[in-house]
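Please find the structures below.
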Structure 1
Amino acid sequence: MSIDVTDNDFQSQVVERSKTTPVVVDLWAPWCGPCQTLGPILERVVDATGGRVVLVKVNVDENPGISNAFQVQSIPAVYALKDGAIVDGFMGAYPEDVVSKFVEQLLPSPEEVTVASLIEDGSEEALLMALEMEPGNEDAVCALAEIYVERGDNAEALLLLDRIPESDRTRLIAAKARVQIDPDDDYEATLDGLLDQVKADEEARQAYVDILELMGPNDPRTAAYRRKLTARLF
């Protein structure tokens with residue numbers, strides 16, 4: 001089974017989906033003979049993974065945006081995406097044994113399956129085991145750091161987060177670990193009090209930024225307070 005994808009839904013159906021499940025993209029056209037040969041082979045091979053890999057088909061005649069993004073020179077062209085990025089690909093029609101090897105290398109290893117299972121368990125013990133196997137796993141690091149923050153082990157949480165690159169996810173958890181104010185506080189009084197200190201005091205500046213992280217982008221006050229911070233710093 002395959003999914004027809006267009007320029008309009010490529011981001012959600014392919015890029016975002018690939019962050020949880022490997023996606024094979026088949027770029028084809030109705031007039032392309034080799035495409036008609038390769039298509040059924042791809043469907044059989046991907047179907048055999050039992051949902052562990054997803055196949056999407058893109059008609060290049062109807063979706064020039066996707067074709068241009070992949071810089072397609074000829075079809076059939078097949079690309080594999082994992083974690084939002086292209087990891088492999090080929091052009092032309094290949095026999096089923098070659099296609100099978102292409103798809104098989106997208107499947108998670110036994111170790112990856114075990115790590116995923118431990119993360120799904122979500123207990124501290126399971127997450128520690130996952131990190132023994134894969135020390136830089138973002139999901140495991142963030143889940144364990146959340147546990148530490150919830151029980152007040154904030155320094156340990158921050159140390160753990162240092163293992164992985166900073167992201168929106170890690171910044172929010174770190175902010176929870178560093179900001180020690182009443183969760184029922186509306187933050188405005190604290191932010192106003194910090195504003196005069198942010199230029200000269202690094203700790204005050206970090207506290208101010210952390211509170212903005214906790215407020216989040218959907219809070220209508222966040223943008224206004226970010227502008228106030230910028231004005232004070234520059």
Structure 2
Amino acid sequence: MSGLLEVIALGPADAERAEAGGADRIELVGTMDEGGLSPSPGLVEQVRAATSIQLRVMVRLREGFSTDGGEAVRLQGLIASYADAGADGMVLGYLNGLGEVDREVVGALTDDGTWPWTFHRALDSVLDTDRAWQVLRDLPRLDQVLTAGSARGVEQGLDELLGRARTDPWAATVIMAGGGLRAEDVPWLARAGIRAFHIGSAARPGGSFRAYVDEALVRSWRQLVDSEVRHRRNG
């Protein structure tokens with residue numbers, strides 16, 4: 001069984017190149033400002049027309065991971081537009097003023113939907129990680145958690161990711177490692193039971209979001225992920 005490889009796309013050209021390189025899924029953002037903000041529904045339509053692989057869309061309008069009731073209504077409208085435009089799922093995550101997963105806001109955005117979704121790296125900014133994971137376990141249709149194990153990235157959060165996956169079988173099934181992910185991290189993560197990986201700058205020449213996704217770079221990650229995941233399963 002192969003692993004899952006998700007690639008950040010900023011538009012149709014990125015999506016086409018990611019699919020050609022063997023990516024399983026696109027995370028579509030409108031801009032990489034503040035770590036990734038929402039695209040327009042029109043861009044979702046363009047990317048949907050350009051690729052046949054899974055497409056999840058970022059639901060985030062400003063920096064940070066907090067929101068309010070008024071903005072939540074706007075986000076609900078965006079989500080409906082994204083679904084109508086052909087998105088297969090959503091990417092979102094919000095925290096309350098106590099630094100906890102904001103169950104009320106997240107519930108308002110997801111409870112009435114039918115699509116699968118990813119809780120993104122807001123998790124890496126919570127005050128109590130163990131408690132956050134307990135909340136995530138009960139959220140409907142959540143099937144992926146994008147996390148680096150640390151707000152500073154995978155290099156600093158690798159031990160947290162490995163420990164979480166080894167001690168929590170459910171977490172191991174939903175963790176998608178990303179946030180400065182390096183090729184040398186993949187064997188360790190696969191050995192701990194993690195099967196999903198997320199790349200952004202690593203899929204682009206020079207690691208720059210000013211460059212398009214590169215098919216050859218994606219293919220190299222595809223081969224690495226599949227090799228390590230198969231090796232760990234067979235081992």
Structure 3
Amino acid sequence: MIISIIKIILIFIISVLSGIAALITIPFNKNGKVFHYLARLYAKGILLVSGVKVRTVGVENLQSGKSYIYVSNHASGFDIPAVIAGIPDQIRIVYKKELGKIPIWGWALKYNRTYIPIDRSSGADAIKSLDEAAEKMKSGASVLLFAEGTRTKDGKLQPFKRGAFNLAVKSGVPVIPLTINGSFKILPKKKFRILPGQITLVLGKPIDVKIDGGKQEEIRLMDEVYKVISNNYIEQ
């Protein structure tokens with residue numbers, strides 16, 4: 001527990017310094033690339049001080065310069081740092097709107113306007129956030145969405161929600177099933193003990209989307225992505 005406290009203190013320091021740097025660079029962050037570069041440095045720093053290594057499988061499935069919707073399971077607070085550090089792509093994260101209220105780090109997240117806030121208590125705001133994500137992809141960025149909506153409490157894969165697949169059908173952007181293994185035991189939900197370990201990111205092959213295919217296409221996509229992720233997922 002003492003080691004975990006030290007790690008948390010170091011993470012706090014890295015978060016503050018990264019937040020300050022991101023706030024300073026706001027005038028230069030026209031297309032989001034500067035913020036994403038800083039986010040990658042931040043993520044790698046967090047992983048380093050926590051003793052967490054990231055292994056990525058399936059990078060050959062990605063085409064350089066192409067936008068994707070990464071649809072993933074969600075098991076830990078370390079999922080996002082692992083994805084940002086481990087996948088060579090300009091990925092934009094959809095984050096809970098209330099995180100923007102956190103001093104320095106949250107302000108950087110909010111005012112850089114690179115990642116996408118969502119208010120999960122408001123259906124209208126959620127739809128607006130998905131529309132914003134679609135606009136980000138038009139500029140060459142990719143988007144990460146967690147299909148379960150929240151982190152698993154027991155290490156098992158949860159049922160998927162349709163939001164990610166609604167975005168895919170609206171935009172026509174290919175979906176990459178992303179399986180995150182190993183993160184649950186490092187930092188489960190509502191736990192504060194950070195254990196060292198390895199996170200493995202498994203990138204599936206892109207799944208083409210029939211644009212404007214409606215609810216039927218969303219369900220088809222959801223079933224197909226769930227099947228890929230469940231086949232690759234290792235319960236913890």
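The value 1.00 for FRET efficiency 1/(1 + (r/R0)^6) of positions 68 and 100 (r between Cβ atoms, R0 = 30 Å, to 0.05) was derived from one model only; which of 1, 2, 3 is it?
Details: 1: 0.50; 2: 1.00; 3: 0.75.
Source structure for this number: 2.
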Quiz item: Taking relative contact order in percent (Cα under 8 Å, 6 or more apart) from the coordinates of each of 1, 2, 3, which one would give 27?
Solution: 3
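Have a look at 1, 2, 3 and say which one yields 4.4 for distance in nm of label points 7 Å out along Cα→Cβ at positions 28 and 188, as calculated. Provide the component values of the computation, followed by the final result.
Details: 1: 5.9; 2: 3.5; 3: 4.4.
It must be structure 3, since only it matches.
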Practice problem: Tell me which of 1, 2, 3 gives 0.3 when you compute distance in nm of label points 7 Å out along Cα→Cβ at positions 4 and 196. | Solution: 2
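Rule-based calculations on the coordinates, nothing more; no lab input. All of these numbers come straight from a predicted model, not from anything done at the bench. Cβ atoms are built from the backbone, for glycine too; each structure is taken alone.
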